[in-house]
1. Have a look at I, II and say which one yields 15.8 for mean count of other Cβ atoms within 10 Å over residues 41-48, as calculated.
2. Of the structures labelled I, II, which one yields 16 when relative contact order in percent (Cα under 8 Å, 6 or more apart) is computed from its coordinates?
3. Could you tell me which structure in I, II was used to calculate helix-only ellipticity at 222 nm (-39500 (n - 2.57) for each DSSP H run of 4 or more, over all residues; to 500) as -18000?
4. As an exercise: distance in nm of label points 7 Å out along Cα→Cβ at positions 153 and 169, calculated from one structure in I, II, equals 3.9. Which structure is it?
5. Consider the structures I, II: one of them gives 15.1 for mean projected area of the Cα convex hull in nm² as calculated from the coordinates. Say which.
6. Thinking only about mean count of other Cβ atoms within 10 Å over residues 81-88, which of I, II has the largest value?
7. Where does the value 2.0 come from, among I, II, when distance in nm of label points 7 Å out along Cα→Cβ at positions 33 and 137 is the thing being computed?
8. Ranked on mean count of other Cβ atoms within 10 Å over residues 129-136, which label among I, II comes first with the largest value?
Structure I
Amino acid sequence: MFVRSYLRASTNEQDATRARAAVEAFAAGRGLTIAATYVENESGAKLARPELFRLIADARPGDVLLVEQVDRLSRLTDADWQKLRAELAAKQIRVVALDLPTSWQLAAPADEFTSRMFGAVNSMMLDVLAAVARKDYEDRRRRQAEGQAKARAKGLYRGRPEDTARLAGIAAQLRGGATWTAIQEATGCSRATIAKVAARLTAPAAAD
């Protein structure tokens, strides 16, 4: 059995490794050694997460996926959560979360009956907490949209200010002939952002 920890934050501005100490302390307290740590800055509402699926690909039957909280693993819709659960089940990966005490037993040796019993209970609780995490995500998005709508109505909302330094760096890489994929990997930006910068670079030439 290998323990593979998964650390996630939603944006590049957040520290995805914030929970590393707590996760490592949990493992050490149970005599477990973390074989590998997978870190990424991606939304938990997004199924396509490269590091999470690299973890799944690396895992062997019986390995433990260790997370600080269930919402670090999923803020997915029910359909996407079921897809992720199927991937985990296919590899026989056991999910252990610090905020889910029913999962802790899965990181310890046990007989077949005990393993199956805790596995069943944990499966149910994972579904519950995944649903709660999704609802929290949707509630926060709704409140944010409502706040922005009110601000727009008052003429106060101007959207997120541009990161001029980041955009200048993207422009420099485009001028230097870097591919969009290379720029994405270097900056963590979206292709939409690169397209916006590329359009600005070609706008003066089009005007001439």
Structure II
Amino acid sequence: MLKLFEFFGWEMPEFVHVPVILNPDGKGKLSKRFGAMPAISYLRKGYLRDAVLNYALLCGWAPENDKAHQDEIYSFDELIELFDFRRCHKTGARYDQKKFDYINSKHIRILLLTKLSDTVIDWAENLVLKPFLTDQFDAPQDWEIDLRKQVEKFLPMWKADIDKFKKGINLERERITVLSELPYSLAFCMLMSLNLLMKTGI
């Protein structure tokens, strides 16, 4: 890397070392053997970009005490404003799935309804149904295959009645941890709504 900058006469950037994320047992870098997935798979499963950045930065860094949020939830812009390399820890942090899920669920809940519905549609079209280069090297897991089938089935229904789709999301947003839970929970929600309409004769 250094030689490339020297060869092209580019201005040398400032390099820093940041702590790595460790396996849940604290031994070694996070790996597939302990359940780690490619980055695209986390997004495909329904972890929001801001939540991924929020969690990843808190693995080995923390803001100043007087600027820290008690719930540890930060927006992308806040992370940019608060981040300081000098506050990076020297040691790595253990991967904590429960904390990651908590942070993602909070990011889902704080989105405005219209923004959340747009995010879900974008996630379905461009992360679940769209193939990525990494898919050629890692065979899709069973949950990815099943999720694609569910999204292919329900996405046309969501887009056909956006108002009902938003109402369903508004009901389910407090219960879900990742977006991949929505195809199942929304299907049940819509079924219950249909049964209610049939019983009331509306």
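1. The structure behind it is I.
2. Details: I: 16; II: 23.
Here the read-out was taken from I.
3. Answer by label: I.
4. Values: I: 3.9; II: 2.1.
This value belongs to structure I.
5. Working: I: 15.1; II: 15.7.
Among I, II, the structure yielding 15.1 for mean projected area of the Cα convex hull in nm² is I.
6. Numbers: I: 15.9; II: 12.0.
That would be structure I.
7. Label of the source structure: II.
8. Answer by largest value of mean count of other Cβ atoms within 10 Å over residues 129-136: I.
Here, each number is a calculation from the coordinates, and none is a lab measurement. What you are looking at is a predicted structure, and each value in this text was computed from that prediction instead of being measured. Cβ atoms are built from the backbone, for glycine too; each structure is taken alone.
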